[in-house]
1. Kindly point out which one of I, II the value 210 was derived from, the read-out being volume of the Cα convex hull per residue in Å³.
2. Among I, II, considering only mean count of other Cβ atoms within 10 Å over residues 69-76, which has the greatest calculated value?
3. One of I, II was used to compute distance in nm of label points 7 Å out along Cα→Cβ at positions 221 and 245, and the result was 4.7. Which label is that?
4. One of I, II was used to compute mean count of other Cβ atoms within 10 Å over residues 253-260, and the answer was 24.9. Which one was it?
5. Which one of I, II has log10 I(q)/I(0) by the Debye sum over Cα atoms at q = 0.09, 0.13, 0.15, 0.19 Å⁻¹, for residues 53-196 alone, as calculated from the coordinates, equal to -0.38, -0.78, -1.01, -1.36?
6. With distance in nm of label points 7 Å out along Cα→Cβ at positions 85 and 341 as the yardstick, tell me which of I, II scores highest.
Structure I
Amino acid sequence: MRKVTAFVLSCFLLFFSLCVPAAGQEPDIAVASDMIVQAEQAREANAESAESGPGIQAPSAVLMEASTGQVIFEKNADEKKSPASITKIMTLILIFDALDSGKIKLTDEVVTSAHAKSMGGSQVFLEEGEIQTVETLIKCIVVASGNDASVAMAEYIAGTEDEFVKMMNERAAALGMTNTNFEDCCGLTESPTHVTTARDIAIMSRELINKYPQIHNYSTIWMENITHVTKQGTKEFGLSNTNKLLKMATNFKVTGLKTGSTSIAKYCLSATAEKDGVRLIASIMAAPDYKARFADAQTLLNYGYANCKLYEDKEMLPLPDMVVDNGVEEVVPLKYGGSFSYLSLKGEDFTAIEKTLDLVPSLPAPVEEGQPAGNLVYTLSGKKIGEVPVYTAGAVREAKFLDYLKRLLRAFNL
């Protein structure tokens with residue numbers, strides 16, 4: 001039965017591959033703490049979801065919770081496929097990296113090159129020599145999936161698109177995107193080696209929305225005008241969001257993120273949503289048509305919100321000072337190395353979660369700031385569900401003879 005189903009699905013996908021739009025184009029049709037969750041729990045949850053999860057049309061997909069990075073559902077999550085314009089998520093990460101570091105500003109003016117203008121597919125029709133601000137180009141990339149805007153920003157940040165692509169692959173490797181290789185900054189290239197996976201899409205989407213939540217200021221724009229000022233004069237150009245999920249009826253808030261389609265990639269989507277403080281990411285690859293990618297994303301997000309519950313520790317245990325042996329100071333303050341979140345797929349009672357500080361008795365001097373001092377351990381029904389590391393919040397040098405002498409004199413008020 002499975003072989004017959006697989007054969008029918010293959011024929012279905014082959015049929016629709018003849019009907020997809022030209023490379024890079026988006027159909028404008030109005031249709032309504034990663035260090036916290038144990039790997040064993042994630043594998044168990046994924047195995048269960050694979051058996052009992054929702055049925056979707058796309059051959060490859062992932063549903064991930066954003067704060068923990070836990071995968072709730074996966075289907076052929078590590079199968080390499082062409083990402084089309086989903087590529088632009090990494091382009092946006094590098095743009096916001098540059099903004100965050102101060103290398104560029106939103107008000108910077110970017111001049112469009114001949115190479116940027118030459119991009120086909122989805123575009124905002126920038127002219128050679130045309131000047132737009134960084135913020136306007138971000139809108140062009142996020143809302144209208146502009147290939148020309150993507151290349152213009154790549155050149156502005158790295159000098160050339162090729163250098164920017166090297167940065168993209170380095171950033172992807174640092175995020176653990178082991179099955180990804182970018183060959184351009186916009187996904188227009190229909191190369192068999194320009195690939196990523198549903199899991200890697202979820203990983204980079206998570207990085208973008210967690211590190212730069214301001215992306216949602218742009219990814220939720222439905223329509224907006226930009227102004228072209230060229231030698232031919234001044235004219236308005238309307239941006240229309242390619243993510244039609246924004247206007248579909250849902251019981252959760254859609255916050256983004258990016259669509260993509262080419263003849264070989266078929267229809268892709270990274271959809272982000274929020275409900276009751278829980279943020280989910282649904283990555284869809286190679287859906288047979290534009291309706292299927294949005295329907296699949298909605299199915300996955302509905303499944304996620306129906307089954308998962310998030311615990312976030314907003315009142316972590318107060319930390320004592322750590323005793324320092326043979327130091328010029330007798331104690332050093334401590335700090336947490338992060339926050340704690342736990343994603344439940346089984347309806348556990350979060351009031352039963354217990355927290356225990358597991359600290360070393362003391363630290364020998366010298367003590368460096370950021371030195372490990374133990375963990376805050378979380379258990380539920382006797383089972384460890386995660387921990388947060390505890391570090392020293394200051395430095396203490398080793399005491400010498402004169403330090404002991406001064407301490408002795410102070411003790412006798414001398």
Structure II
Amino acid sequence: MHHQLVEAIESALDWNGPQPMGAAFARGTLPDPALPTRLMTPARLLDTIMRRSLSHPQLRAFQNGRELHPHDYYTDTVTRRGQGVRFANMTRLGALMQEGTTLVLDELDFFDPALEVACRALQWWSRELVQVNAYLTTQDAAGFALHWDDHDVVIVQLAGEKSWDVRGTSRPVPMYRDAEPNNTPPETSIWQGTLRAGDVMHIPRGHWHQATRTDRGEGYSLHVTFGFVKRTGVNWLTWLTDQCRREEVFRADLDRWVPDAVQADQEQALVGAVGRLAADFPPTAFLAARERERSAARHVQTGGLFGPPSGLVCVTDFPPLIEHVGDHLRVTASGRQLTLHAKAEQAARLMLSGEPVDIEQVGIETGIDAGELADILIREGLCAELTDELSSGYTGWLRPAVSSKER
């Protein structure tokens with residue numbers, strides 16, 4: 001999947017792939033000045049908020065350095081059948097924005113097709129889970145106080161201006177759940193400055209930072225933050241605890257009331273089994289299993305009720321693994337393992353490329369029953385029907401599709 005946002009971020013940060021992520025602070029400017037407004041505008045963000053039944057803390061508001069109570073900007077309504085529904089009160093939000101406030105909408109990729117596709121493209125690129133949060137700050141409102149995140153972030157300024165203070169780490173690779181607190185930021189900054197529309201910044205995990213408009217006066221700022229949640233050795237060990245259930249030695253009760261010699265034998269057996277387990281299931285196996293087993297996000301499924309789909313697109317969180325096994329093709333993704341005939345390889349690679357495809361055209365190019373293959377991939381959750389709304393998330397963001405004959 002060749003997504004323009006991924007390529008633009010690489011260009012802005014002078015990266016060639018995701019390898020530099022997490023290594024050092026970086027910033028730059030997107031090569032296409034029109035890209036920010038294509039991603040999101042303040043008006044589109046507010047329209048998204050208006051049309052959704054959102055709950056705290058997915059939508060939050062901050063003013064004068066504190067988080068506002070949800071009652072300050074939510075309205076609870078009751079339907080004629082007595083069902084309670086919560087909506088953002090757009091009149092109150094408008095008044096708060098006039099005074100100066102910061103609105104935060106988490107997981108905007110759940111609601112916007114373009115950002116959904118952008119996050120999927122960044123996941124395929126980085127092999128890490130990605131979500132995007134939006135931050136709209138008006139007038140001279142302050143943002144969050146100086147803080148650090150437990151994941152790497154790429155920040156894209158979409159509109160307006162905001163001042164930033166970025167500092168280094170005070171504890172190497174800190175975690176949200178950690179062995180000791182991480183409460184004291186470094187005194188010196190590694191960068192202080194202003195982000196303007198089109199600017200990009202990468203802040204590695206644990207780097208302290210804050211953003212504000214207190215020095216800006218009237219106006220606004222909109223930026224989105226793409227969070228990349230990398231796996232750690234702790235995650236690998238947690239995964240190992242699931243794998244250890246395969247062995248009887250781990251399932252056995254720990255002997256508490258037996259002689260010391262018996263306890264010592266059990267401890268020795270467990271310690272040895274842990275070493276063997278770690279060798280049999282190393283971190284590389286954990287990362288590979290994570291990519292193969294994670295289920296795809298929700299998508300529209302009609303089961304052909306409104307007629308057979310004309311197009312589809314692969315929606316797995318990570319690129320499917322496609323392997324030759326004898327005379328067949330094995331596809332592994334989203335906790336599924338499919339065995340296909342080798343003659344379906346061209347069609348399968350097109351349909352699993354991450355780019356929208358026309359099913360009839362795939363059949364013409366490859367000479368197979370593409371409709372049957374499409375039904376299988378949709379039914380198994382690797383692909384989704386290409387609805388107009390989903391298709392809009394790809395329009396203008398991908399390079400022109402490459403024919404299987406040119407691959």
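1. Working: I: 182; II: 210.
Value 210 for volume of the Cα convex hull per residue in Å³ corresponds to II out of I, II.
2. Values: I: 22.0; II: 14.9.
Top value of mean count of other Cβ atoms within 10 Å over residues 69-76 goes to structure I.
3. Details: I: 2.0; II: 4.7.
Comparing all candidates, it corresponds to II.
4. Numbers: I: 24.9; II: 8.2.
Going label by label, the one that fits is I.
5. Working: I: -0.30, -0.60, -0.78, -1.13; II: -0.38, -0.78, -1.01, -1.36.
Corresponding structure: II.
6. Working: I: 2.7; II: 5.0.
Between I, II, the highest calculated value is found for II.
Every number here is computed from the coordinates shown, using simple stated rules; none is lab data. It should be emphasised that the depicted structure is a prediction, and the values quoted were computed from it without experimental measurement. Cβ atoms are built from the backbone, for glycine too; each structure is taken alone.
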